[in-house]
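Derivation of every value follows stated rules applied to the coordinates shown; laboratory data play no part. Note that the structure is a prediction, hence the values are computed from the model and not measured. Cβ atoms are built from the backbone, for glycine too; each structure is taken alone.
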Structure I
Amino acid sequence: MEVYEKINLYLKDKKISKKEFARQLLSSNVKLKNTGDIPSENTIYAYLNGRIGLKIELIPYIAEVLNIPEQLLFDDSLRARKNYLKYILDNASSEEKEFVKSKVCAEQIARITIPQDRFHKIQDLLVYAPEIFLDELEKTLRNYKDLTMKFKK
């Protein structure tokens, strides 16, 4: 599938008209680097209809208007998304890792079904547990977590 076809699919999915897309793209201060020109509305329509080739330097602006990563305009298959995510996680800054962690942990915390009062009672009692018990409890809980995560895949 061509990039302009993917753009049109995203427009349809997000219920954005071509006219609205062109307006948003032009309001993002898009400029062609080689000429410094701002594409006209007719040029944007020509890109969207596949009549003229899309300038690669417009991709970041288009992705921003569609609120998607640029990569998805080229290949949005599950394999490509996993590779992209793996690359990001392997090369993430500490700030980016904290952001991902906060999103994942928030999702995990939201799934906790232990009533808060029971959780607090257990937490209060843990101060009386010997260290060896706490070590075993931690290992057991990690094993339950790993097993749970394995079945969720």
Structure II
Amino acid sequence: MPVRIQEPDFDVSAEIAALRKGDSQVGAVVTFLGTVRDMNEGSAVKEMALEHYPGMTEKSLEEIASQAKERWNIRDSLIIHRVGSMLPEDQIVLVAVTSSHRGEAFAACEFIMDYLKTAAPFWKKEQTSEGGRWVDARVTDDAAMARWVKE
């Protein structure tokens, strides 16, 4: 269950091929690719910078990948999250999940992404025409994550 935090861009096709290589039990690959938007909350986004706390961030992402594997019958998962400065249309994050059947892969991928949007230790700052601003998780992101909390 590889987890990578990196500044350079990534090749989605190459990453998916590497994830499923040699596993003939894979019948489904579900991916989520997040990119930088040019508009957010009514303002044009010129640039976005992502920061993280090295060591803590990787450990946090490894833990959520482990939780996904415990909850669903998945074969493997991959999380790649970029940090540093990015422009609109740049790739930010790739989550890929392999399983024998699509349902497990869809659920695990959505679970991992909901965590990344709400609780992963990343800090996002947008540069807009109005100046710089830190971006918080949306209420809708928090609601999406809440459905995964075990009672």
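Work out which structure the value 3, 11, 18, 19, 20, 14, 10, 5, 1, 0 belongs to, where P(r) over Cα pairs in 5 Å bins from 0, in percent, for residues 7-86 alone was derived from one of I, II.
On the way: I: 3, 14, 25, 26, 17, 9, 6, 1; II: 3, 11, 18, 19, 20, 14, 10, 5, 1, 0.
For P(r) over Cα pairs in 5 Å bins from 0, in percent, for residues 7-86 alone, the value 3, 11, 18, 19, 20, 14, 10, 5, 1, 0 is produced by structure II.
Given a value of -10500 for helix-only ellipticity at 222 nm (-39500 (n - 2.57) for each DSSP H run of 4 or more, over all residues; to 500), point me to the structure among I, II it was derived from. Present the calculation step by step, with values, prior to reporting the outcome.
Numbers: I: -21000; II: -10500.
Source structure: II.
I have 1.00 for FRET efficiency 1/(1 + (r/R0)^6) of positions 23 and 47 (r between Cβ atoms, R0 = 41 Å, to 0.05), calculated from one of the structures I, II. Which structure is it?
Details: I: 1.00; II: 0.60.
Matching structure: I.
For distance in nm of label points 7 Å out along Cα→Cβ at positions 63 and 79, find whichever of I, II sits highest and give me its label. Please report the intermediate quantities before stating the final value.
Numbers: I: 2.1; II: 1.0.
Of structures I, II, the maximum of distance in nm of label points 7 Å out along Cα→Cβ at positions 63 and 79 occurs in I.
For relative contact order in percent (Cα under 8 Å, 6 or more apart), the calculated result is 32, so let me know which of I, II that is.
Values: I: 18; II: 32.
That value comes from structure II.
A value of 14.5 was computed for mean count of other Cβ atoms within 10 Å over residues 31-38; which of I, II is the source structure?
On the way: I: 10.5; II: 14.5.
It was calculated from structure II.
I, II: which one has Rg and Dmax of the Cα atoms in Å, as calculated, at 24.3, 74?
Details: I: 24.3, 74; II: 15.8, 52.
Value 24.3, 74 for Rg and Dmax of the Cα atoms in Å corresponds to I out of I, II.
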